[in-house]
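Given below, in the form of structure tokens, are the structures.
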Structure 1
């Protein structure tokens, strides 16, 4: 099946600002958006509370949520371009961090099936943020299920995500450091991201 929809995804660790930037540029540039429906995963709270017995259910549910979102967009949309606050490749990163043995094998089989159906984003804009600032953002937004999590988990996840997108992604990739990003229209980093998106549109 050939899809004509181009997806540019923001990626990076938890709390890096993926959704904020997706919403910002969707509005500013008039591009449709796909936002991750993480909140509908019924296992998420228990997972972040440290219940490792539901790791498999958590990861399988996430990839099926993402698959459903992307499948529906690709089948029914008349738009040729979307911005998204996630890449389905991150499901593999989380699975490799949280699963092992037979559970990981089952997950990878499902992942490969789904990738063959919906593909990966045309491009990933990877938002690279120092862990010090990342921790500050997670604490500032104050999501209960994240606040109860050992921050060493977020540190390990941050490193695994960077390494994956440096060497294993199947999407076109662009890294940008956002430690000095703010939403002043004249902010250099914001202008660089805007320019990158508009160049890809053209």
Structure 2
């Protein structure tokens, strides 16, 4: 698509007119006419001046001022300072730019500290209200024994363990091992770990004694 400057320049040349001749008719200096033809509007103060020059230029050449100005408005716009700029850069210039300020730094630090504080207390609360860890390594479910049953596993350091209701010894690292005797046949072996806060975790293992 042709720009307003190209339209005016081509029409002037087709009529065989010079910039000086157009300047005498329009009372516009040739340097401004040349700037319009080159779409160079940086030397103009306000957009109203540019539009007035284009209107007069178009009339002298026998072009429709309204259509010529429509082409100008299609390609160019006015920014907040009243300067003529290409339409493609209007939005970026009008957008509010983001700057990192000391105030934002302070807010970010406060948010991080509060987030860490909340996370720490959430973990403490969860840990406080959670039942103890309990892992049974022996016996396996459905395991068959001839005589004594070896019960071993691991729990939290501060937890106590009961096997079939009987309290057993737990090592400092939370491990335990105990031999028990159950009646012949199928049995449900109950192993329970409890912590100082009264939270409990129970594991039931089905075993068979022959």
Tell me which structure, out of 1, 2, gives -13000 once helix-only ellipticity at 222 nm (-39500 (n - 2.57) for each DSSP H run of 4 or more, over all residues; to 500) is calculated. 2
Once mean count of other Cβ atoms within 10 Å over residues 51-58 is calculated for all of 1, 2, which comes out largest? 2
Of the structures labelled 1, 2, one was used to calculate log10 I(q)/I(0) by the Debye sum over Cα atoms at q = 0.13 Å⁻¹, giving -0.82. Name it. 2
Once FRET efficiency 1/(1 + (r/R0)^6) of positions 99 and 139 (r between Cβ atoms, R0 = 35 Å, to 0.05) is calculated for every structure in 1, 2, which label goes with the largest value? 1
Of the structures 1, 2, the one that 31 was derived from, the read-out being relative contact order in percent (Cα under 8 Å, 6 or more apart): 1
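Can you rank 1, 2 by FRET efficiency 1/(1 + (r/R0)^6) of positions 83 and 163 (r between Cβ atoms, R0 = 30 Å, to 0.05) and just name the one with the largest value?
When FRET efficiency 1/(1 + (r/R0)^6) of positions 83 and 163 (r between Cβ atoms, R0 = 30 Å, to 0.05) is computed for each of 1, 2, structure 1 gives the biggest number.
We did not get these values from a lab; they are worked out from the coordinates using the rules stated. Small disclaimer: the values here were computed from a predicted structure and weren't measured. Cβ atoms are built from the backbone, for glycine too; each structure is taken alone.
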